[in-house]
Structure I
Amino acid sequence: MAAGSVWDEIFDTEHAEVVRTYIERWPRKGRQPEKVLIVMVRPDAEQRWLCPHCGVKLDPVEWDTRRWRTLDMHGKRCFLEADLPRVVCGEHGKVTAAVPWARHDDRFSRPFEEFAAWLAANGPWTKVARQLRVTWDAVAGMAARVCADAAAGRDRLDGLARIGIDEKSWGKREDQYLIVVTDHDGGTIAWMGEGRCQATVEKFFADLGPERAGLLTDVSADGAEWIHDVVRQEAPQALISVDAFHVVKWAGEKLDELRRRLAAELRAAGHEDQAATLGKGLWALRKKPDKLTGSQRTALAGIKRDNRHLYTGYLIKEQVREMFKVKGDDGKALLNGVIAWAQRSKIPEMAKFAKTLAHYKPLIENTLNGGPSNGRAEALNSQLNALITRARGFRSAAALMNMASFVHGGLCPDSPYA
């Protein structure tokens with residue numbers, strides 16, 4: 001087999017021909033020169049001198065030599081090199097001709113970008129940049145381009161029926177929030193938008209369109225009324241469910257408020273030992289009963305013996321957890337019982353919690369009747385946190401949305417080496 005055809009097989013790009021290969025030696029300070037492999041290529045006759053926008057074949061008017069970084073070869077950096085003309089298109093003017101191995105006006109080959117995006121989806125971006133010997137910004141750009149290409153051929157909003165809408169903080173500032181829409185049936189991110197307001201949710205429904213909004217059957221969310229209001233307006237037929245995670249969280253927060261108030265009262269009365277016991281019982285009050293350690297069970301028994309109000313608050317919180325466990329009519333009966341119990345308890349924090357439950361009662365009942373939990377959306381939030389950590393933070397919401405859609409939106413390609 002001729003050398004050219006061997007390289008054609010290795011290069012493996014349709015409509016491209018390998019002309020020749022050679023080694024360049026690049027100087028490095030205090031080290032041996034770096035050996036860099038240069039592969040000279042050209043488009044075949046069918047794909048030569050095409051407008052990159054409309055694909056019309058044109059005559060070249062001026063020439064330039066250009067290089068594209070491609071996958072390494074035996075540890076050596078590898079570049080594709082080609083004499084590339086500019087062409088004059090009647091519709092798009094003078095433009096650089098298209099090439100089959102790279103995107104227009106890009107300096108990386110398609111296989112290199114897909115490999116970089118796959119690495120970025122599965123590891124820290126700083127390490128990916130170091131491994132590929134490119135900058136962090138180059139990794140972000142390649143991931144964004146591969147994601148955009150993958151998303152262009154599919155509509156992730158098609159076929160949505162049961163969705164979750166949740167908010168996600170991606171930075172330290174108060175304005176650094178995203179709205180994440182999860183497809184409960186597909187287990188993927190269906191849509192993301194920047195902001196934490198009604199306008200962002202309205203933008204989702206604008207992208208979805210009234211016809212597809214009319215096909216939604218269930219929407220899970222937290223207690224944010226500004227989300228509920230938009231859903232009621234844009235998809236009035238959809239059942240809104242307040243998920244179990246947030247309701248149990250509300251109960252836990254009120255229990256924490258009660259514990260802190262009682263501890264402060266004990267300190268004010270000079271009972272430091274009893275106040276310290278309440279502090280030690282923090283995790284005993286928060287965890288599920290079957291997850292308690294021996295020392296936590298002892299702490300809970302002490303609270304039951306010495307602090308009736310706090311133990312009552314704990315039982316109310318556990319009753320809330322139980323109602324989501326049994327669901328159905330039994331769950332709704334427990335919901336009514338919890339509201340009545342919290343109202344009669346004469347504990348201010350629990351009385352406020354009872355008002356919250358009464359306010360959201362119809363939405364909680366939708367969950368108890370079999371509505372989707374927002375747990376999948378919360379799990380995706382945790383995965384987004386891991387993604388942010390791996391990337392050492394994102395410099396823009398757009399970069400995070402591109403990568404999140406790429407990794408958790410079903411767009412990530414397989415490794416070229418798979």
Structure II
Amino acid sequence: MATTTRKKQIGLKPGGDRRYAHVVGWGVEIPERVLTNHEIEMMVDTNDQWIRERTGIAERRIADDRDTTVTLGVRAARKALSHADLNPSDIDLIIVATSSPAYLFPATACLIQDRLGATDAGAFDVLAACSGFIFALGLASAQIRAGMVNTALVIGTETLSRIVDWTDRGTCILFADGAGAFVLHASEVPGGVQHVVMHSDGSGGELLCAPSGVRPTWNGTPAPDVLTQMNGREVFRFATRVMVSATEEVLDKANLTTSDIDVVVPHQANLRIIQAAARGLDLPMDKFIVNIDRYGNTSTASIPIAVAEAVESGRIRPNDKIVLVGFGGGLTWGAALIEWQVMATPASAAREVVREGWYIVARIRSLMRRVFRFLEAVLGGSPTSEALRAEEKARRSSSKPSNNDKPER
């Protein structure tokens with residue numbers, strides 16, 4: 001019944017003239033494998049002190065061989081849905097931000113949609129590097145405010161360890177794996193995602209990039225270099241500038257100042273960048289959420305992971321005004337202003353059982369659809385060239401106007 005009601009509301013403005021996109025659930029998935037600085041000392045010419053001083057990172061998490069960008073994203077999404085006490089059938093839209101997809105296509109979002117059994121949801125990926133989660137959040141909240149959808153799932157998920165050059169000490173010390181997810185839902189209550197700013201500058205694309213491996217020409221050999229490349233000095237200079245400007249811009253759109261902000265959640269790229277942003281904004285570091293020391297740079301997953309930890313620890317509370325701000329390859333950068341209105345969702349053991357059953361059914365449904373396609377191909381066969389020509393002839397014939405359709409002179 002709840003699902004039917006939500007679907008009927010799409011396109012309407014409930015209870016008033018405006019709709020608001022609230023974060024009603026969140027979830028994270030952190031791989032168990034911890035890779036410390038001391039272990040990296042054995043791979044490249046570096047040491048724990050050098051890494052800590054230049055990045056603030058002490059350890060990071062690495063996905064094991066059984067996990068992928070998809071599986072991490074699925075588990076984060078399931079936790080977010082559980083926190084929101086919603087079922088996959090309630091989801092209208094899934095947007096996945098990732099810098100390390102398993103495929104160029106299909107989209108990671110489509111594979112997650114299938115695993116969740118969100119059969120009514122449209123799904124697509126956003127590729128904006130580490131700014132991706134903010135970009136995806138902006139797209140999803142805009143769809144909700146416009147009345148196009150009621151419930152959206154936004155996921156940042158990464159297995160960056162698989163596109164890192166483990167012989168390059170400039171990048172291998174930074175990047176890590178993980179996933180985070182938000183559930184957004186329409187409400188007539190003011191608050192939620194208020195403003196989002198997004199920017200890009202392709203002239204700096206080569207400063208931070210990971211080639212796709214696509215052949216440079218139609219008959220060439222595949223490009224051998226698909227690992228992450230970064231000009232650390234230039235990226236640092238860029239990041240310290242745009243973290244400040246994006247924060248100021250999103251506050252200006254809301255007619256707020258830095259004194260109105262309760263918490264800033266920055267992209268966890270480098271502790272020195274975060275400290276420089278704090279100085280540029282004239283804010284104390286205790287207003288910034290920092291967990292890079294434990295997780296490293298998880299790209300699109302870093303902001304949702306940091307938000308979830310801050311909420312669980314009580315650093316983000318209802319009615320807080322928070323700014324999410326980040327930057328990434330592209331070059332891209334952006335910020336989001338959220339008025340946090342989330343209250344704890346009452347636990348429902350019965351609905352949790354229903355959700356778990358739904359995920360089992362989703363796997364069975366996916367398998368049955370694959371079997372059906374196989375049988376359809378075997379029993380039905382491919383259409384012959386004669387059948388295709390006959391079909392095209394019939395289509396053209398039906399598109400021609402009849403004598404009765406001719407206009408009178």
Structure III
Amino acid sequence: MTSTDTEYQRPDVGGEPPHPTAALGMLYNPFDPAFRADPHRFFDRARAEAPVCFNPVFGMWLVTGYEQVMQVCTDTVTFSSGNKVDPPNEISPEVLEILHTEGFPVAMQLFNTDPPDHARLRSLVGQAFTNDVLNRFEAEIVPTIAGYLEQWQDEAEVDLYPRFTNPMPLTIILDFIGVPRDMHAQVERWDDAWARLFTSAHAIEDQLDAVRAVVAYQQYLNALIDQRREQPAEDLISRCVHARRGDYQPLTNAELVWQIMGLLAAGHATTTDALSHLLLVLLRDRSWWEAVTADPELLEPIVEEGLRFVNPVLGLPRITTREVQVGDVLLPAGAEVLVSFCAANRDEAFTDDPGVFDPRRRSVTRHMGFGWGVHQCIGARLSKIMLCGAVGQLASRLPDLRLAEDYEPTFTEHPFLWGVASLRVRPAG
């Protein structure tokens with residue numbers, strides 16, 4: 001038995017492994033603290049031994065190799081995104097009935113549609129993410145980031161997760177969407193209820209509370225969409241409501257409600273996790289932190305390398321539409337697949353010395369930090385703007401920033417995302 005086998009806790013699923021790779025695949029356990037502390041110990045081994053392996057707990061095939069991940073991401077006919085739309089089976093019929101009759105049943109979104117439907121959605125929603133729009137918005141986020149820093153920069157010690165890396169992206173994304181500031185806290189509570197309802201099993205009483213909050217959330221967004229249809233503003237809702245392209249049908253209210261919910265949930269979590277991880281890397285080995293405080297020109301490559309080196313997306317699901325060979329494994333039709341951008345970014349087939357944080361590497365911008373192919377994140381540039389703005393202001397205002405002396409990182413529990421749950425620092429060093 002290897003040291004990795006002893007460090008990770010194998011879930012007890014009983015019976016014989018259904019595939020020879022299952023013994024390895026079972027080590028993908030993001031609820032194990034040892035795994036969360038460094039998932040790359042597992043990913044490095046998986047790429048070397050079985051870049052396509054089966055996890056019987058999740059019932060999914062893990063794809064960790066760069067070439068195999070590229071195959072999945074570039075073949076949307078064989079590897080469909082349609083399996084990312086359904087709520088978990090544990091949701092009661094009563095709860096689903098409330099969602100269907102009082103709110104909006106689950107609509108197709110960018111992340112769970114395939115071409116040609118995906119092309120329509122991306123063409124319309126993409127009109128809110130043009131370079132002109134983002135260039136103007138970039139200047140608007142400067143005072144928002146500064147406002148968060150000013151709240152705690154004079155304190156002796158602060159946890160950046162609840163005070164900066166988590167709330168700051170949320171505020172900026174909600175501003176970009178067009179939610180008034182006085183509704184931000186309420187929308188955050190509604191967003192949390194949606195996550196509880198759709199990502200894990202809960203007792204029926206908790207489900208009923210959550211679905212009522214989700215319905216209120218949807219009704220609020222629906223009213224905001226109607227308002228922007230009559231009174232456009234400089235925000236995502238207005239641009240999407242009025243988006244037109246060729247023969248495409250305009251976005252319906254239901255589509256836009258679900259699109260907004262998805263963009264907020266995905267954009268907030270991934271940007272928060274990417275920022276927290278990058279700061280942890282920079283402050284653990286202060287050579288690059290000192291480099292960026294001395295030379296702001298390093299800011300963008302440092303952010304790009306952070307998105308590769310500590311990418312927070314452990315995996316995103318696909319489903320096969322036919323029998324297909326991926327690496328050494330023949331997958332049947334209907335197989336659930338989890339593609340790991342986090343793992344692929346550290347493959348030697350992609351870049352030299354992948355286990356080293358090096359912003360000066362030649363391929364620094366060619367990572368899979370935001371996915372690949374037609375499903376590459378539509379908000380990638382907005383996320384980079386937030387990351388560069390946050391790290392840039394921290395470096396210029398707090399060059400002596402360092403981790404608290406007794407700090408030991410803790411990590412969030414999530415089946416598909418890798419996040420830092422606390423980041424205690426001393427602003428003045």
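Each value in this text was obtained by applying a stated rule to the coordinates, not by laboratory testing. Model, not experiment: these values are computed from the prediction. Cβ atoms are built from the backbone, for glycine too; each structure is taken alone.
Looking across I, II, III, the calculation of distance in nm of label points 7 Å out along Cα→Cβ at positions 109 and 269 that yields 0.9 traces back to III. When Cα Rg over 2.2 N^0.38 Å, for residues 93-132 alone is computed across structures I, II, III, the figure 1.61 traces back to III.
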